[in-house]
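*Asks:* Below you'll find the structures, each written out as structure tokens.
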Structure I
Amino acid sequence: MTICVNSYWLLPNLYYISTQGDMPRNAKQNRLYSQEFRLRNQEFGRLRDVALLKGFYLDWSIYDFKSEQFENLMPEWKKHYENPFISVLGYGVFALVLAGVFNYN
């Protein structure tokens, strides 16, 4: 019964995988940026970044044609993470999650 109900989304996905499964692997964007994404993710893979759910997009820059210079992609989020209260709150929630994981019996 579950497979019949979910066949609405399951069958098109299975069809795509069987006919176009190589397309994402061969996409030019994946070949160009996969190595860079991996290195940037390693840079933000420290425990303090994981605890606050920080990602490499905080340091990502985009070119602004009006000002003709590179600008941060997420300046508000970067400013948000500089607030000490947010860091304490984020580490507190992370500590509660870890305490719940290790105390689960």
Structure II
Amino acid sequence: MLFWRTDLPEVFNSLKTIEVGKGYLVKMNSAGSLVINGSTFSKTLKINESNGKWQLIGCPTTNATPFSQYYNQNNCSIIKNFDGFWNPISSTNSLNTFEPGNGYFVK
């Protein structure tokens, strides 16, 4: 697992760059904004075959977008984060949309 901490000398941080299309879990000590400068990329969400493993993804759009725009019972069994879950065949979901600034675990 790669990591970066502000309180470590740079030589001890194993995460050196952020890669386009990859997800990152960020722990903030207090409320604030994380600003990342760089180039924009296509909004196309690539759905990888997970083979039953969890994948961490960020919101693929700049606006709230229904999970069902990208996922269904054929390519997803559950999406969750620390606030709730979405199951493509359930009517009791506590989450229904990707929200900008949030990360999601997909299986």
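Just so it is clear, none of the values below were taken in a lab; they were calculated from the coordinates. Fair warning: this is a prediction, and the values are worked out from it, not measured in the lab. Cβ atoms are built from the backbone, for glycine too; each structure is taken alone.
*Asks:* helix-only ellipticity at 222 nm (-39500 (n - 2.57) for each DSSP H run of 4 or more, over all residues; to 500) computed as -21000: which structure among I, II? If you can, show how the numbers build up before the last one.
*Replies:* Details: I: -21000; II: 0.
It was calculated from structure I.
*Asks:* Another question, then. Supply the structure label, taken from I, II, corresponding to distance in nm of label points 7 Å out along Cα→Cβ at positions 3 and 59 with the calculated value 4.8. Kindly include the intermediate steps, with their values, before the conclusion.
*Replies:* Values: I: 4.8; II: 2.8.
Among I, II, the structure yielding 4.8 for distance in nm of label points 7 Å out along Cα→Cβ at positions 3 and 59 is I.
*Asks:* Of the structures labelled I, II, one was used to calculate distance in nm of label points 7 Å out along Cα→Cβ at positions 11 and 35, giving 3.2. Name it.
*Replies:* On the way: I: 4.4; II: 3.2.
It was calculated from structure II.
*Asks:* Quick check: 3.0 is what I get for mean projected area of the Cα convex hull in nm², for residues 51-90 alone, calculated from one of I, II. Which structure matches?
*Replies:* Values: I: 3.0; II: 3.3.
Attributed to the structure labelled I.
*Asks:* To which of I, II does the computed value 0.05 (FRET efficiency 1/(1 + (r/R0)^6) of positions 19 and 75 (r between Cβ atoms, R0 = 25 Å, to 0.05)) belong? Mind showing how you got there, number by number?
*Replies:* Details: I: 0.05; II: 0.60.
Corresponding structure: I.
*Asks:* Further question on the same structure: With Cα extents along the principal axes in Å coming out at 55, 50, 23, pick the structure among I, II it was computed from.
*Replies:* Working: I: 55, 50, 23; II: 48, 28, 26.
Computing Cα extents along the principal axes in Å on every structure in I, II gives 55, 50, 23 only for I.
*Asks:* Out of I, II, which one gives 15 for relative contact order in percent (Cα under 8 Å, 6 or more apart) as computed from the coordinates?
*Replies:* Of the options listed, only I reproduces it.
*Asks:* Hey, another quick one. A value of 1.00 was computed for FRET efficiency 1/(1 + (r/R0)^6) of positions 27 and 83 (r between Cβ atoms, R0 = 41 Å, to 0.05); which of I, II is the source structure?
*Replies:* Working: I: 0.60; II: 1.00.
Of the structures listed, the value fits II.
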